[in-house]
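Given below, in the form of structure tokens, are the structures.
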Structure 1
Amino acid sequence: MRDFRGLQVWKKSHDLTLSMYKFTSQFPREEIYGLASQIRRACASIPTNVAEGCGRGSSADFARFLQIAMGSASETEYLILLAHDLKYLNLDQYDKLMDTVIHIKRMLINLQKNVRANSE
């Protein structure tokens, strides 16, 4: 069992989730149960799956949950693009969020490679 709080990818994705909650609170009221909710859930799923994977018994399970986190990161990436195209995020917000989610995806790939290499 690993401590997820010590993983940089968990910290970075948790910070992204906090930022996403802040930004989505400024979305139009009619989006509270639509895009705002969807983007929050997708984003929160990244650190959630990292944490859940850390609680699993095997490296293979951990790697599988990192892959699920990657799917959530890709979903978040698209939803950020959609929010920008709908004019809910300005260019600076969009750029910052996109840079962060792409960095998180790279971190997930690297961690997954390390986990798999160490389990062989």
Structure 2
Amino acid sequence: MADTSDMTYLGKLDDTRHIVRHPDGRLEIRTSQTDWARLDALTDSDIASAVADDPDWAGLHDVDWSAVAIRPHRPKQPISIRLDPDVLEFFKAQGPGYQGRINTVLRHYIDTKRRA
């Protein structure tokens, strides 16, 4: 399966299809492969048990998800910026989407300063 970590969710077309933007700017219509009937049949205890058994959730059980901010997609503004070579290389070494990661770090900095 392709790495979807740097895709941007743009919106829902209907109950099973949505649009995503890839890091290279390409748009794609994706169809949900979720078995909604099976999920609807799960009880809260089924879900809690599945989460407890999932090693990817280790250490995340006590996260307060109510504090998570969801931001709508806003088009980025192209600019020219000068960065130290090692800073740029650090982000580029992590693969495609480095500009988005730089934006995320800057966004986190802004949010931290505003809370202070």
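What follows is calculated from the coordinates using simple rules that are stated; it is not laboratory data. The structure displayed is predicted, hence computed values, not measured ones.
helix-only ellipticity at 222 nm (-39500 (n - 2.57) for each DSSP H run of 4 or more, over all residues; to 500) computed as -27000: which structure among 1, 2? Only structure 1 yields this read-out. In this comparison of 1, 2, the computed figure 18.6, 49 for Rg and Dmax of the Cα atoms in Å, for residues 49-88 alone is attributed to 2. Of the structures labelled 1, 2, which one yields 17 when relative contact order in percent (Cα under 8 Å, 6 or more apart) is computed from its coordinates? Of the options listed, only 2 reproduces it. Here Cα Rg over 2.2 N^0.38 Å was derived from just one of the structures 1, 2, and that gives 1.09; the source is 1.
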